[in-house]
Each structure stands twice: as structure tokens, then as C-alpha cells.
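Okay, got some structures for you below.
A short reminder: the numbers here are calculations on the coordinates, not readings from a lab. None of these values were measured; they are calculated from a predicted model. Cβ atoms are built from the backbone, for glycine too; each structure is taken alone.
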Structure P
Amino acid sequence: MKGKVIFVGAGPGDPKLLTIAGHQAIENADIIIYAGSLVNPEVLKDRKNDSKVYNSASLDLNEIIAIIKEGILNNKIIARVHTGDPSIYGAIGEQIRELEKRDISYEIIPGVSSVFATAAALESELTLPEISQTVIITRPEGRTQKPKEESLASLATHQATMCIFLGVGMIDKVVDELKKGYNGKKGYSEDTPIAVVKKASWKDQYIVKGTLADISKKVKEANINKTAMIVVGEVLNPGDFESSKLYDPNFKHEYR
């Protein structure tokens, strides 16, 4: 047996939202390195009794790669377990770069992102005809800098549905940026619907809804400061809207 690294998207929290492929990878792994600050430990419950488990919350990149390298030398299967889907803010790119330097084979198993768990919790479709056909997934600038063209103020000028990671702890700044506009173009208006979902799909999931005028106050009153997704856009409260062409009896396509 040859050693291998399997990046696993563990889903947003509810262990039932772990994919079958992800479950099998964890079940068969000799070594598990999981993002303990975000991944629900319940997704690891069916691991082998003798598997070694490491919480990457306390590790730096060099330490993670050292664990992987040792495991590969011993022909171990390593599950690198990330929250949600690892392709969004999972920092797998830098890990893959190190693996490729060492000629270590890997594969990636996608997972259910917290973006989609949040949409489900809000009972919302993120795109609606003539309301929004674009979803922007982003984060505010913090210690990780962003190009000016990707600032929240700039992205807000598109008036698309926006899903914002890692922003609830700076909710005042996020709201100001969303309203500000960029290069003479308007941002979202104060009455734009916005929602914050804490720990979507977890047992203690919590939802706060409002507008850009009052969401900061509501979030602070609910004492939400981390592990939450922000969604802003007219799709959250669209009123009446046009139906899609998909099921329009007068619209013909190859299946109908």
C-alpha cells in the first residue's frame, strides 16, 4: 500500500452532511489532521480505533507537512479534514504546493460549503430571475489584504447576492463598506435585506435578519462575533418576482 493524502470537505457542521466519499476517507484513514476550531468532531466518530488524530488549530504549515511526510514514509493514508468545502478559504493551495515539492500524491473530496448550508437555513435561493443571477463569495479585508477592486465597497456596486465569510466580528465595518460604493458607483441601499447565520446546520444554529440599517445592532444584541456567514441582497426579500423559464410551459428545451 502506498501512502496518500486525501483532502476532505467535512461539510458545514451537521455530520449527516458529510458526503459518503468523505465518510469513507475518514473511516479508512490511518492519520487524521482536522481543522479543530471549525470541524464538528462528530464527523470523526467512525474513524479506526488505532488512527492518530491531530488538531491543526494548534499547528503551523511546517508542522502539518512534517506529520504528513512521516505518515507517507510509513505508507499511511492521511485524511486532511477541512470545514465545509476545502476550496473556499481552506488554505489547501499552500499545502498542495508543499506536497508537490515532495512528490506526495493527493486527492480532494468536495464538501457542502457553509454558503449553501446558510442558504438552506434562510430558505432562500441565492439567484432569482431579474433580481440577481450572480453570487459573490468573499471576505472583508483583515490581516489578509485584498486588491482594491475586491473591496466590499467595490463588489457592492454590482448589487449581486453577496456571501461574506469571516466578517461578523467586524460587522460595523462590513456594513459601512457595503453602503459606501466605489468609483462613483452606489453600494447597497440602507434598506437592502441582510442576514447573519451563526453555525449553519449545527444544533445551535442561530439566524438574525434585518437590513443594512439595523443589522449591526441586532448582531451585537445576539452576541454573535464568530463562526457566522453574512448574506446580503434582494433575493432575501424579493417580494414578487418572475418565474424562471425552466418550468415555463411555453418554454421549449431538449427535454420538453
Structure Q
Amino acid sequence: MAGYNFLIAKDASSISAEISSDAFDRNPILNNANEAVLSTSLYGNTHRIIAAASKRWSYGKDKKLATTVSLFGSLTSGNRFAYVYGGDINNDGTNTNDLMYVPTDAEIDIMQFSPLVDVNGVMQNAAAQRTAFKQFINQDKYLRSRRGQYTEKYAGENPWLNQLDLRILQDFVIKGTKRNQTIQLSIDFVNIGNLISSKWGVVKYATTSGYFQPLRFFYENDVPTYQFDPSLQSTFTPSPDLPSRWQMQVGLRYSF
């Protein structure tokens, strides 16, 4: 079998919060966080393709042995996130909800960057930050497309996810009783592609929180000042978590 799902999800606020201040802090906006604006939802993957196949072979004397091989694969577009400043640029009291403006190279040249930034023990000056920020924008497909504009709410999308799972079942049928009994040995390989190649089946993301803050903003003597980490050269990074690793499990079942 195979299937495809296409989803468009929109809402005014994707944040599930117990108190209103959390919903305010985590809702990416341009100006007024109290204004309900219909936009892309944080939740729901736009595309998903799945496929499954299974085959059983019976053999041996009186068909007492059987082997079943099953494969399940999925290919899913990445989770959503918003590009926001690491700082309170509109002075609404929160440092996590201001959608980021994507400057042109000419605008970056006149932005005031912090004189020195400590990056892994190495001090980076304003010129190094400007150059690195330009390179960061150029390597990001979405940011390149928004030069001279603000980013959109949850318009960022992590890379596609792919996973292939394999299950092998071995049946040993015990006949001669009123009801046949079966001993079944199972071996499951989760994300078997990662077993074949360490580059396959790896989850990559910009953020798992829903908002990505590549550029820091603060006021220094009432002057807007920015900080950019020159070591940040790519939007997406491989996840070190279990979903990026292959796994194997063995099972034993007795049916009677």
C-alpha cells in the first residue's frame, strides 16, 4: 500500500499555554500581539508519503515454518518554525516573539554590531559579524527570498524527514494438538537506512521550540545594536537524538 497526505493548517495562535503571558511571549508577531491574525500554523506537516509492503513464505515439512518480511517507509516535510530576534526589538516586554527583518547587504553594512563577540574563546569584531551574517542569509533559501522584508509567521520549514523500518518474523508451528501452537521470533530494524549509511535517516532542524533566533538584538546607549555568532554557518543541524539513530529490537511470542 501507499498513501499521500497534503495538509494546509492555519490559526491565529498555535501556542498551547496555561497562562496568557506564555501565549503572548511565544506568539511570533510584527507589532501587536493582541491582534488575531490568521496565518500558517505551527502544527501539521504539509506533505507526507507512506508506503508499506509485506510478504509471507510458508515452507518445510507440513508447512511448519514461515517467514514474513515487512517494510514500512515514510517521507515527511519538516516541522514549522519562525525566524525571530533574540531580543525585544519592539519593546513589548518579551524577547522571543518579534519576527525578524531580513536586511539587504547594503543595510547590513550600516547596521551597528557589537564591537566584540566571544565565540568559543575567540573574540569576533563587528566586521566579522557583518560578513558572517551576509553569508548566513545567502545559504538559507527562505531568508534569501525575503531580502528587504520581514519573515512570515512559521514560514520556516525544517528539512524533509525519511525513515525506513524493517520487520522479520520467523514462525515455528507446532502441530498435532487440538489447536496449532506457534513460537514466533521477531527482529525489528527501526530507521534501517541509518544502519546502512550514517547520512541516511538523520533528522535535521533549526529549532525544536518553534522559534529560531539567529540574530541577537539589544539597545546600547539607546542605539539599536546587533550580535551575530560567526560560527553559525548553517540554518539546520543534525539532531543527536534517538530518531536520528537506527535501532534494533528482538521479540519472542508464544501463541496457543
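A few notes on this one:
- Taking mean count of other Cβ atoms within 10 Å over residues 14-21 as the criterion, the top-ranked structure out of P, Q is P, with the highest value.
- Source structure (of P, Q) for percent of Cα pairs over 30 Å apart, computed value 48: Q
- For helix-only ellipticity at 222 nm (-39500 (n - 2.57) for each DSSP H run of 4 or more, over all residues; to 500) computed as -7000, the structure of P, Q it came from: P
- Computing mean count of other Cβ atoms within 10 Å over residues 142-149 across structures P, Q gives 13.1 for structure Q.
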